[in-house]
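Below are structures written as structure tokens.
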Structure P
Amino acid sequence: MLSPIAFLIEHRKTIVQQYRQHENKPKKTWASLQTILPQLSECMRFNTFKQYMSVFVVVTNGLDKVIQERDEIIQSRDSLLNDLKITTKQRTRLERQVDALKIRLDKVIQDRDAVTQSRANLFKDLKITNQQKKQLEKQVNEFKTRLDKVTHAAALDAAVTHRLDKNPKRIDGWNVQKSKDGYYRCYRKIAKRVHSVYIGKDLDLKKAQGRIEEKEKTLGLS
């Protein structure tokens, strides 16, 4: 199985084309490539693909520009060589132009090598960045877990202290109750444990649904 980087390079044209067609949006590109390149999901996950694409597209654009310049120079050189005349004066003049084109071609090749080396350095830095990202995500998850425990305890204490309104409503399967302090909260018993979601002083349906959705994602329900 190819590494993520090797897979991206091997299918560079297809991946970049889909990325541009989907307005440089990794999620839409990933979904489209599942049909075109089904082996993509075997080589990497979406988060890895998303991280690599921002760097990979920059490097690819640089390589495409170098390749285009190289092709234009080679085409110009070949055209000049085909137009060479027998006359010594014309031949000498054209040979000088060819030499100048060769110098430009050498410069393009050097630029290509520099871009290739830059790409290698960028991928190396990206690996380090991904390691740091995983460490930060782990710390964030630990913090979220601790915060949920504190929020849950505070919500239960508030429910007992202020005596919740006896006429609850339901939003997306959650009971909505207004406390004596004037604030709305949603409650739901999951796996023998009562979970709460703070809504605010006003019962805004969209706001409530959004916070419920975030809470359910945290609990792994969606």
Structure Q
Amino acid sequence: MLKYVREDEEAVLKMPQNLSAYIRLSGTPFVIAREQSHNNLDFDATDAALKEEGLFMPSPAIFMPYRNQVIKAAIGDVRLCDGTGKMLTKEEAKDVAKPLTAHCQAWLYAIFADQQGKTLITYNRIKNKDTIEEVTEALQLERNITDGSLVDLVFNEQGMPVRKSREKEYHIYYNIYFCFPLDGSVAGFSAVTDGACLSCGGGRRVSDSALGVFACAAGA
């Protein structure tokens, strides 16, 4: 039984009927949807809808390593497996990569708050083989990273970038833009043909027909 543990509750995660529409998160029993869903809902409504369905919203700590894995698979460096355990070809991996590199706008589960001179982050992470846990802790962010800067695709355990990009221009496989958190803001990821961004400064009341989530679930 896979579960999601928050500060005040514990929920059992459900297994989707169509596991082929999901990709297995490497080394875990959890899966993430190939395509975004639950569009046109704000952050809290999206979180509530996923909870009702036995799913959950990935944090940057879960989503950014997954996106890196998909990018590597699209150029043939690693292999992906779908939710059924089927190993995908390089061409199939390229299809999985398309919405993550050019056509997405998705919520990520991270909430930021300023408290006593520190920025706190509340996010979910994989605790062990059967548990997703929500934690609140001090944000870990390198001082040399500036708002709106390009960062390399290397992230810490919170899903935050660890260094500025070594490349001066955006490249689909090398870097992304990063936007700083604000007091009360939430995280999201977006990608278009000429850029991608991990934003931590979004408003949780925003909704848009193009804004959704890459839902996560229990795998087989």
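Among the shown structures P, Q, from which was the value -5500 of helix-only ellipticity at 222 nm (-39500 (n - 2.57) for each DSSP H run of 4 or more, over all residues; to 500) calculated?
Values: P: -25000; Q: -5500.
It must be structure Q, since only it matches.
Taking relative contact order in percent (Cα under 8 Å, 6 or more apart) as the measure, the highest value among P, Q is held by Q.
Work out which structure the value 99 belongs to, where volume of the Cα convex hull per residue in Å³, for residues 37-92 alone was derived from one of P, Q.
P
-0.71 is what came out when log10 I(q)/I(0) by the Debye sum over Cα atoms at q = 0.13 Å⁻¹ was calculated for one structure; which of P, Q is it? Could the numbers behind the result be given before it?
Details: P: -0.93; Q: -0.71.
Clearly, the read-out refers to Q.
If distance in nm of label points 7 Å out along Cα→Cβ at positions 133 and 173 is calculated from each of P, Q, which structure is the one that comes out at 3.7? Considering all the candidates, the number was obtained from Q. Can you spot which of P, Q the value 3.7 was calculated from, given it is distance in nm of label points 7 Å out along Cα→Cβ at positions 53 and 77? The value was obtained from structure P.
The numbers here are math on the coordinates, done by the rules we state, and not lab data. These numbers were taken from a predicted model, which means no experiment stands behind them. Cβ atoms are built from the backbone, for glycine too; each structure is taken alone.
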